[in-house]
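K.L.:
Presented below are the structures under discussion, each in the form of structure tokens.
The numbers here are math on the coordinates, done by the rules we state, and not lab data. The shown structure was predicted, so the numbers you read here are calculated from the model rather than taken from an experiment. Cβ atoms are built from the backbone, for glycine too; each structure is taken alone.
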Structure I
Amino acid sequence: MCDRQIAEHFEFKLKNKIITAPLAGISDRPFRDLHSEFLPGLLYSELISAEALIRKNQKTLKMLDDACGSDYPVTVQIFGAEPGQFKNAIEYIQTHYNPFAIDINMGCPVKKIVKNGAGAALMKKPELIKKILETICKIAKLRITIKIRLGWNNDSINYLEIAKIAENTNVSAIALHCRTAVQMYSGKGDWHYVKILKDNCKLPIIGNGDILNYDDYLEKSRFCDYVMIGRGLLYNPFLIKEILSAGEYKHNITDLKNIMKKHLKLLVDYYGEIIGVKHFRKFFGWYVKSIANAKKFREAGFRVSKFQDFVLLIEEIYTPTFPDN
């Protein structure tokens with residue numbers, strides 16, 4: 001390829017501003033299939049271990065195969081702690097698949113990830129980040145993106161330093177979750193930092209944190225090029241559609257019941273009835289959060305073990321067979 005073709009090949013450009021977030025244990029193939037119908041610009045895979053991928057762990061290979069086997073644009077997100085891990089994992093991915101991009105996770109604050117030096121623990125080591133990005137961008141044939149936090153804690157806010165390293169190593173885009181690692185998901189994300197990053201970085205910027213409704217999107221999307229939505233989809237599975245309709249679309253209870261049944265079926269078809277129903281219980285709890293008798297429905301959902309029984313429970317919403325008190 002000529003220089004112009006190479007530049008276009010690594011360009012980060014989507015058909016709209018909406019990106020679904022990588023959520024461990026959430027954004028699996030059924031979840032992505034469900035939300036792909038609302039046509040977001042990009043969907044992320046679950047967090048995939050670079051080390052497990054190198055070992056050819058079968059569960060990990062299945063996650064990767066599912067992510068790259070879809071007909072919608074997907075970014076594969078991987079985590080690790082060493083340049084060699086990332087290099088070998090990326091070489092495997094680009095040899096066998098062609099995702100839209102490969103994202104290096106530098107923002108996951110979960111203990112089991114950071115205790116091994118991965119995820120947000122990397123934010124403590126800018127020199128290691130530099131070595132990782134220099135190593136992988138030399139061999140990358142696909143777009144490389146990074147997902148970061150503001151820093152490890154309030155005393156080590158270093159996202160701009162990491163962004164400068166990314167700029168200098170030919171990274172294609174940066175996603176910023178505007179909390180520190182220590183904050184986890186508590187409090188409110190500070191989008192002022194997203195604006196600062198956008199003003200001080202040449203790369204496309206993806207803002208992430210607290211997009212729970214259309215008004216949140218309208219307020220915060222002006223700070224960045226793209227907006228990543230995570231937990232908002234758990235409470236409102238129509239959020240992408242509402243945003244892309246400029247707030248015109250409003251779902252009703254029938255729509256909610258139908259999408260719940262659709263998600264349930266996708267999970268059961270993919271995992272089988274026992275595991276699929278078990279996975280759906282957590283989504284059901286989120287989906288019914290704002291309806292009348294939410295607690296009773298949630299408790300009833302955790303007792304259901306069969307697909308058809310869950311369908312019947314969903315149909316009972318707003319006409320419950322149990323008392324209100």
Structure II
Amino acid sequence: MKRVWIIILTGVLTLQGRAQDLAVEPLPEGVTKQTERRINNALRYLAREQNKDGSWRSAGGMGSYPVAMTGLAALALTASGSTPVRGPYARNVRRAVNFCLAQQQPNGLIAAPSEEGRSMYGHGFSMLFLGQVYGMEEDRGRQQRIKAALRRGVQLIVRSQSRAGGWLYTPDSGGDEGSVTITQMQALRAARNAGVHVPKKTVNKAVEYIEKSQNPDGGISYSIHSRGSRPAISAAACAVLYNAGAYDSKIADKCFKYAWKTCKPTVSASGHYFYTQLYMSQACWQKGDKFWKKYYEGIQRYLLRTQQGNGSWRGDGVGTSYGTAIGLLILQIPYNHLPILSR
């Protein structure tokens with residue numbers, strides 16, 4: 001009888017073990033086991049680098065930009081599947097939410113004015129982050145705080161739009177250029193996804209700004225007031241045009257063709273490699289598998305080759321918080337955890 005019970009117990013344990021094996025989620029298509037290990041190393045590095053106040057700061061020679069760095073770093077942790085309440089990095093994400101909310105100024109701007117001369121970048125990236133975690137938050141009171149911050153942030157963006165339809169480095173500048181415009185457009189998309197009203201007129205003017213900045217070769221200029229295609233701005237423009245739903249737009253298609261030729265994932269041809277690939281990866285993901293598979297193979301090789309032993313990447317001279325956040329955001333796209341990247 002004792003032997004029978006041992007056999008039964010052994011069988012139960014075996015079935016439990018098989019069930020656990022079956023419960024292990026397979027890797028997303030294109031992600032290798034080596035890449036998964038490198039992603040986990042980078043996530044651990046980024047979590048260790050978070051400051052006590054919930055922020056990240058750059059380690060480069062261009063200033064600290066705590067709100068911009070925090071928005072990007074927290075997005076990278078959220079892209080791993082962690083939320084403000086669940087997952088191995090829930091505490092880090094929650095502290096980042098608290099930091100961003102605490103930085104909102106009376107006029108709605110989310111930035112640390114004394115540390116961020118180009119405050120609209122921080123505003124845009126933090127708005128993008130808060131828009132992603134809004135639906136993940138389970139505490140009703142905190143969710144309402146996030147939505148209120150997004151609402152005030154949208155109002156600030158709307159008021160700051162230039163006559164031409166873009167944005168510049170600070171909300172009161174009255175000017176515009178491509179990269180800041182891209183950041184605000186993604187912030188508006190994230191806020192709208194969270195249920196915040198975004199005036200259609202504001203979005204239409206911004207899309208028109210990008211379209212009017214296009215050159216005959218398909219590339220996008222630094223601003224509507226200049227000419228000369230910029231690969232980095234062009235990749236970013238593709239991403240936001242697809243975000244805006246312009247999948248069949250001839251302008252978006254022409255822009256993507258230019259970006260596909262000039263923004264190679266395995267070639268660091270300028271000082272803006274990480275910035276360029278942050279958006280090129282999004283554009284390729286939205287464009288579909290035909291382009292995404294080839295792109296992801298190349299970017300994997302480059303990022304695995306250039307990753308440092310501690311799990312970080314040095315990004316565009318801005319520092320490891322920036323580089324590691326962007327490297328993670330790119331490599332984790334196939335996991336599809338961020339609403340902004342839903343196809």
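K.L.:
With helix-only ellipticity at 222 nm (-39500 (n - 2.57) for each DSSP H run of 4 or more, over all residues; to 500) derived from the coordinates and found to be -19000, which of I, II does the value describe?
P.N.:
On the way: I: -13000; II: -19000.
The value was obtained from structure II.
K.L.:
Work out the source of 17.1 here, i.e. which of I, II gives that when mean projected area of the Cα convex hull in nm² is computed.
P.N.:
I
K.L.:
Out of I, II, which has the highest value for mean count of other Cβ atoms within 10 Å over residues 29-36?
P.N.:
Details: I: 20.6; II: 13.5.
When mean count of other Cβ atoms within 10 Å over residues 29-36 is computed for each of I, II, structure I gives the biggest number.
K.L.:
Using mean count of other Cβ atoms within 10 Å over residues 181-188 as the calculated read-out, with 14.0 as its value, let me know the right label among I, II. Mind dumping the intermediate values first?
P.N.:
Values: I: 14.0; II: 26.9.
The correct label is I.
K.L.:
Comparing relative contact order in percent (Cα under 8 Å, 6 or more apart) across I, II, which structure shows the greatest value?
P.N.:
Working: I: 13; II: 19.
For this comparison of relative contact order in percent (Cα under 8 Å, 6 or more apart), the top structure is II.
K.L.:
Out of I, II, choose the structure whose coordinates give P(r) over Cα pairs in 10 Å bins from 0, in percent, for residues 69-132 alone equal to 21, 48, 27, 5 when calculated.
P.N.:
I
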